[in-house]
Each structure stands twice: as C-alpha cells, then as structure tokens.
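Following are the structures in question.
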Structure I
Amino acid sequence: MSKIDKHSWDDRFSAADYVYGTEPNSFFKEQLDKLNPGRLLMLAEGEGRNAVYSAKMNWQVDAVDFSSQARIKALKLAANEKVNINYSLSDLTLYQPTGNLYDAVGIIFFHFERPEIEKIFASAKKALKKDGIIICEVFSKNQLGKTSGGPQVPDLLFTTDEIVELFHGLKSIILEERNVLLNEGILHQGEASVINYVGKK
C-alpha cells in the first residue's frame, strides 16, 4: 500500500468543499480539447473535476479511485452539471481495465510508490486503443520544498526520465518539466513544479 493510504484520502475528501476545485486541470483540458470525443478512462480521479468536464465535452467517461468519499462528491458534481460518469471504487494496484478499449486515459496528480506505479501505468497503456492518447500531469521531484500541493516524499514524485521509462512503448508527443501557478481548490495553490506528458499508442 502507498505511503498515502486510503483512510487519509477519505478524510481529505470528506470536507464539504471540493479540495481540488471543480474546474478541470488546465493541462488536461488543453490536451483533451484537441481530441475527438470517444471513451475516456480517468485513473485516481478523486472528486471528479476532470471526469465531469470530459462528460460535458461528450466523452463517455469511466473513472476509478479507491476513496468512497471522492466518489460521492464526483457523482454529486456530475449530477449538478447534468452529465453521467461511470465511477468505480477500486484499488488501482489491482484494477485491470479492459484492454484496447479507450481512446484516451487521464492521469492527473498521482501518488503511488514505484512498484505500484509500474503496474498501474502498464494497465493504462494496455487499456488504450491503437492511436489512443495518455494525458498525464504529475509533480516533479523539484516540487520538494514547495507548499502548493503534493507529497513531500521523493519516492512519490517524478523525473522526466522516469516518465519516459514508465510509458515505454508509447510515442512521446509532449514531455516537459514546467513551473506552473496552480489554482485548484484549497490544496493546490501557488507555484509548482510539474511534469506534463502526452503519449500515443
């Protein structure tokens, strides 16, 4: 189990407010808007902001997380926005999506240890159809010391080389480490160091 466990995430998501906001992640939105709507898988989707945006843009959305509190809030957000998302509760280290099913997979801010990451990213690649796209934004190791979000644990952060290795077999379309200004709810606020990745199967 990851150093950040299910109970801590349930506690975090039990807050009345959407702690990461209700608007989609900027990089995810920018990249999704370039694609024709199809079937999308969102991994570790949390409170549903990216899944709900995608459904509003006519994507058929499957979302997965292990937090029941996150699922409750995501479904509430979907109902408020009058869209439907299919949101499953699952331990992502055990989750096996159907292969060759999805036109896109979204992974936005993701905190697992390396052996778990390898399993999860491998299943994400398997889930993609030929020519399918992965959209990923994660905190880089240079996020250490910043207070804008993410764990202050090196093993739960990334380098660009690690992302390339984890997504081996995909064609890298975008791979960059950037400093960005986050404004995503109360827990992602301020200057952050992130890695943006888009890959094609």
Structure II
Amino acid sequence: MNHKKPIEFEVKEQVAVIRFIRPEIKNPLSVKTLEELDRLFTALTSQTVIFTGSGDTFASGANLNEVSGLNEKTAREFGLRGQRLMQKIYHSDKLTIAAINGFCIGGALDLALSCKRRVASPNAVFAHPGARLGIITGWSGTQLLPRLIGKKKALEMFLTAKRVDAKEALEIGLIDEISGNPLEDLLANYRANHSSINL
C-alpha cells in the first residue's frame, strides 16, 4: 500500500501554501486528502492561504475509485464531506487563493471556486466532467459556478463536460488573472505589498 502524503504544507512570506503532491496520479481529492486538507485549513493561523498543485495538475477532483464504491448510505456522507470543506473555505475570513498550475477538474474546480481569488497559468484547463460519467459534483460547485460565471455558462460546463482553457476562463470571469507562474508571482506580490496580496 502506498502511504505517500497527498499534501505538502509550508509557510512562505507569512503566507500558508498548501500544495497537492501526487502529480503521478493527477492529485486526486481522495477522502484522505479531504481529511488532511480540512485539518490543515482549520489549524491555520496565517491570514493568507494559497492552494496549488504540482506537475501539470492543480488537482483532479474526487477519487473515482472511491466514487465507484459508494452506495445509497455512503454517497450522502461523501458529498457532505466535500460540501462542508468547500463551505468552510468559502465562508472563511482568510484571503484564500487558488494558484492553478494546470488541470483543475471536478471537485478541484469546486475548491478553486471556494477561494476568494483564482490565478491560473496559461496552460490551465477547467472542467466538470461528471456528465460523461453520469454524475454531477456534490461539493458546492453547482451553486458556486453559476454565481461566478452566470447560469448559462455554468450549465454548459455541467451538462456538456466542456473543457475551458485559461484564456476563456479569464474572459468569462472564472479566473481573475493569468500568470506565467501563479504561486511565485503571488508570493512576489505579497513581498512587494508587505502585508497582503491585492484582490
């Protein structure tokens, strides 16, 4: 059994950086990952928190092996677990930022939507692919995405599993900025402003 940690945590420039570090399997948001993410976020004292990925992936959403094993009883708790975490991040008084370095898929998009700001690399890709699998996200994305980009665009993404590149994401308001190196540019911005990253 592989016991490699799914998340790396460090504090840079007084900013908490939470990084998903399983790029070889596209950084899935497994139950173990959600539990660790919840524990870390709850314990944080930093007022600025950046979520980012590794390799070519921010994160790839729920672990499909876990999803396929759900039944009527366990599916509800699985959905609520993700919902509670995304709502905790969404309603937090911390400055939460998604530094999106690549693929941002499914539940990972819900995580990005829960943040107050989203900065993406030029090669970032966004999608809710559940329609191709006969499922839909249960982690708050169905509420958060329409609020951000409007009902029409959100339904298009949900119902067609359309992939949106960084350029289109910026045009429709899904992200706030395109950056060559989202994490490093955000940290440089923090250093320049001494106290906070500009919204």
Structure III
Amino acid sequence: MDIRRFFFKHRGFTPVPFILAALILARPTWLSYCLGLAVVLAGECIRFRGVSYSGRSTRTVKVGGSRLVTAGPYSHVRNPLYIGNFFMAIGWTIMGWPWMPWMALIVLVFFAVQYHFIVDLEEEFLSGKFGAVYETYRQAVPAWIPRLRPWPEAEPMAPDWKTAFRSERNTFQAIAVIAALILLRWKLL
C-alpha cells in the first residue's frame, strides 16, 4: 500500500495516540489546561471556517473532489483543515502537559511527516484533475504559511455554515468529551 494513501485513509485516527497520552499522562496546571483549550478551539475555528467552504467532501477515505475550492481560507493557504488539525493536536498536548516539551516535539514531527505524505497525494490528484488551474493556484497560495491578502483570483463563493455545523458536530462533541476527561483525570490524580 502507498504510504500516502495509508496516512490519508487513517488521518482521522492518527491523533488518538496523542490524545490518549495527554489523558493518561496528564499533569496539567490551570495555565496549561486553559492555554491548551484555547489552542484546541483556535484549531477548530480554522477547521470550521475551512469546512464551511469545502463542505462535507473532506470527510472521505479516498482522495477526491468535484471542485477546486480557492475561496475563504483557501485563498490564504492551501491546507487550512490540516493546519486546524495540527493546532488541535498541539492543544491537547498542552492541555494534558505530558512529557513536555518532548511530547509537543513528537506531535510536531509526526504531523509534519503525515501531512507531507497526505498533501503530496492530494496535490497529485488535484494537479491531474484541474491541471493548469490548480498549478496557477498552487504557485500563488502557500501550503502552510498563510498569505496576508487573499488570492485575488479566488473563485467567489459564500460559506455554508449549516453544512459546516453538521460536518463538525462530532468534532465539537469530541472536544467537549476530551476536555472533560483531561480535567477529570487531572482532578482525580
């Protein structure tokens, strides 16, 4: 199996070991808990805004896409959902404060490797499907560090907040449950 496809297919489950480590090894303080929760929520805000433009099509196990989304956060950066995911994973690590700073470094390295493979696969697909249009977008919009001004050639579209709420409902629930579990684990130490 192509390692890129493996990481893509299982990308929704790869944060689980880090969340479990944050829970099992939790040694938070009020500062780390609150700061970590703020980072998790910032990551989810990034994700939520991205999903409001890309829709539910991002919840797949196979690389695909019927349209090239270049509006909203995608006019600033090509991978807003993965940036949001990374912030959420780092946030859980900060909340639980296990093996700090080493756990944060492990999370950073793991996500950098995982998303390198996933983005490579997605870009191969998008380049094949959308050709020169995607290459123009790819040259103008950075993969990871957002440009300050939106790409002026972005295709106009309005966010679909209703679809984003439906799509992210499980993520909202997971945030609440994990935050509560880390808090309980901490208080029951």
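Using FRET efficiency 1/(1 + (r/R0)^6) of positions 20 and 148 (r between Cβ atoms, R0 = 25 Å, to 0.05) as the calculated read-out, with 1.00 as its value, let me know the right label among I, II, III. For FRET efficiency 1/(1 + (r/R0)^6) of positions 20 and 148 (r between Cβ atoms, R0 = 25 Å, to 0.05), the value 1.00 is produced by structure I.
As an exercise: helix-only ellipticity at 222 nm (-39500 (n - 2.57) for each DSSP H run of 4 or more, over all residues; to 500), calculated from one structure in I, II, III, equals -12500. Which structure is it? Structure II accounts for this read-out.
No lab work stands behind these numbers, since they all come straight from the coordinates. Nothing here was measured: the structure is a model prediction, and the numbers come from that model. Cβ atoms are built from the backbone, for glycine too; each structure is taken alone.
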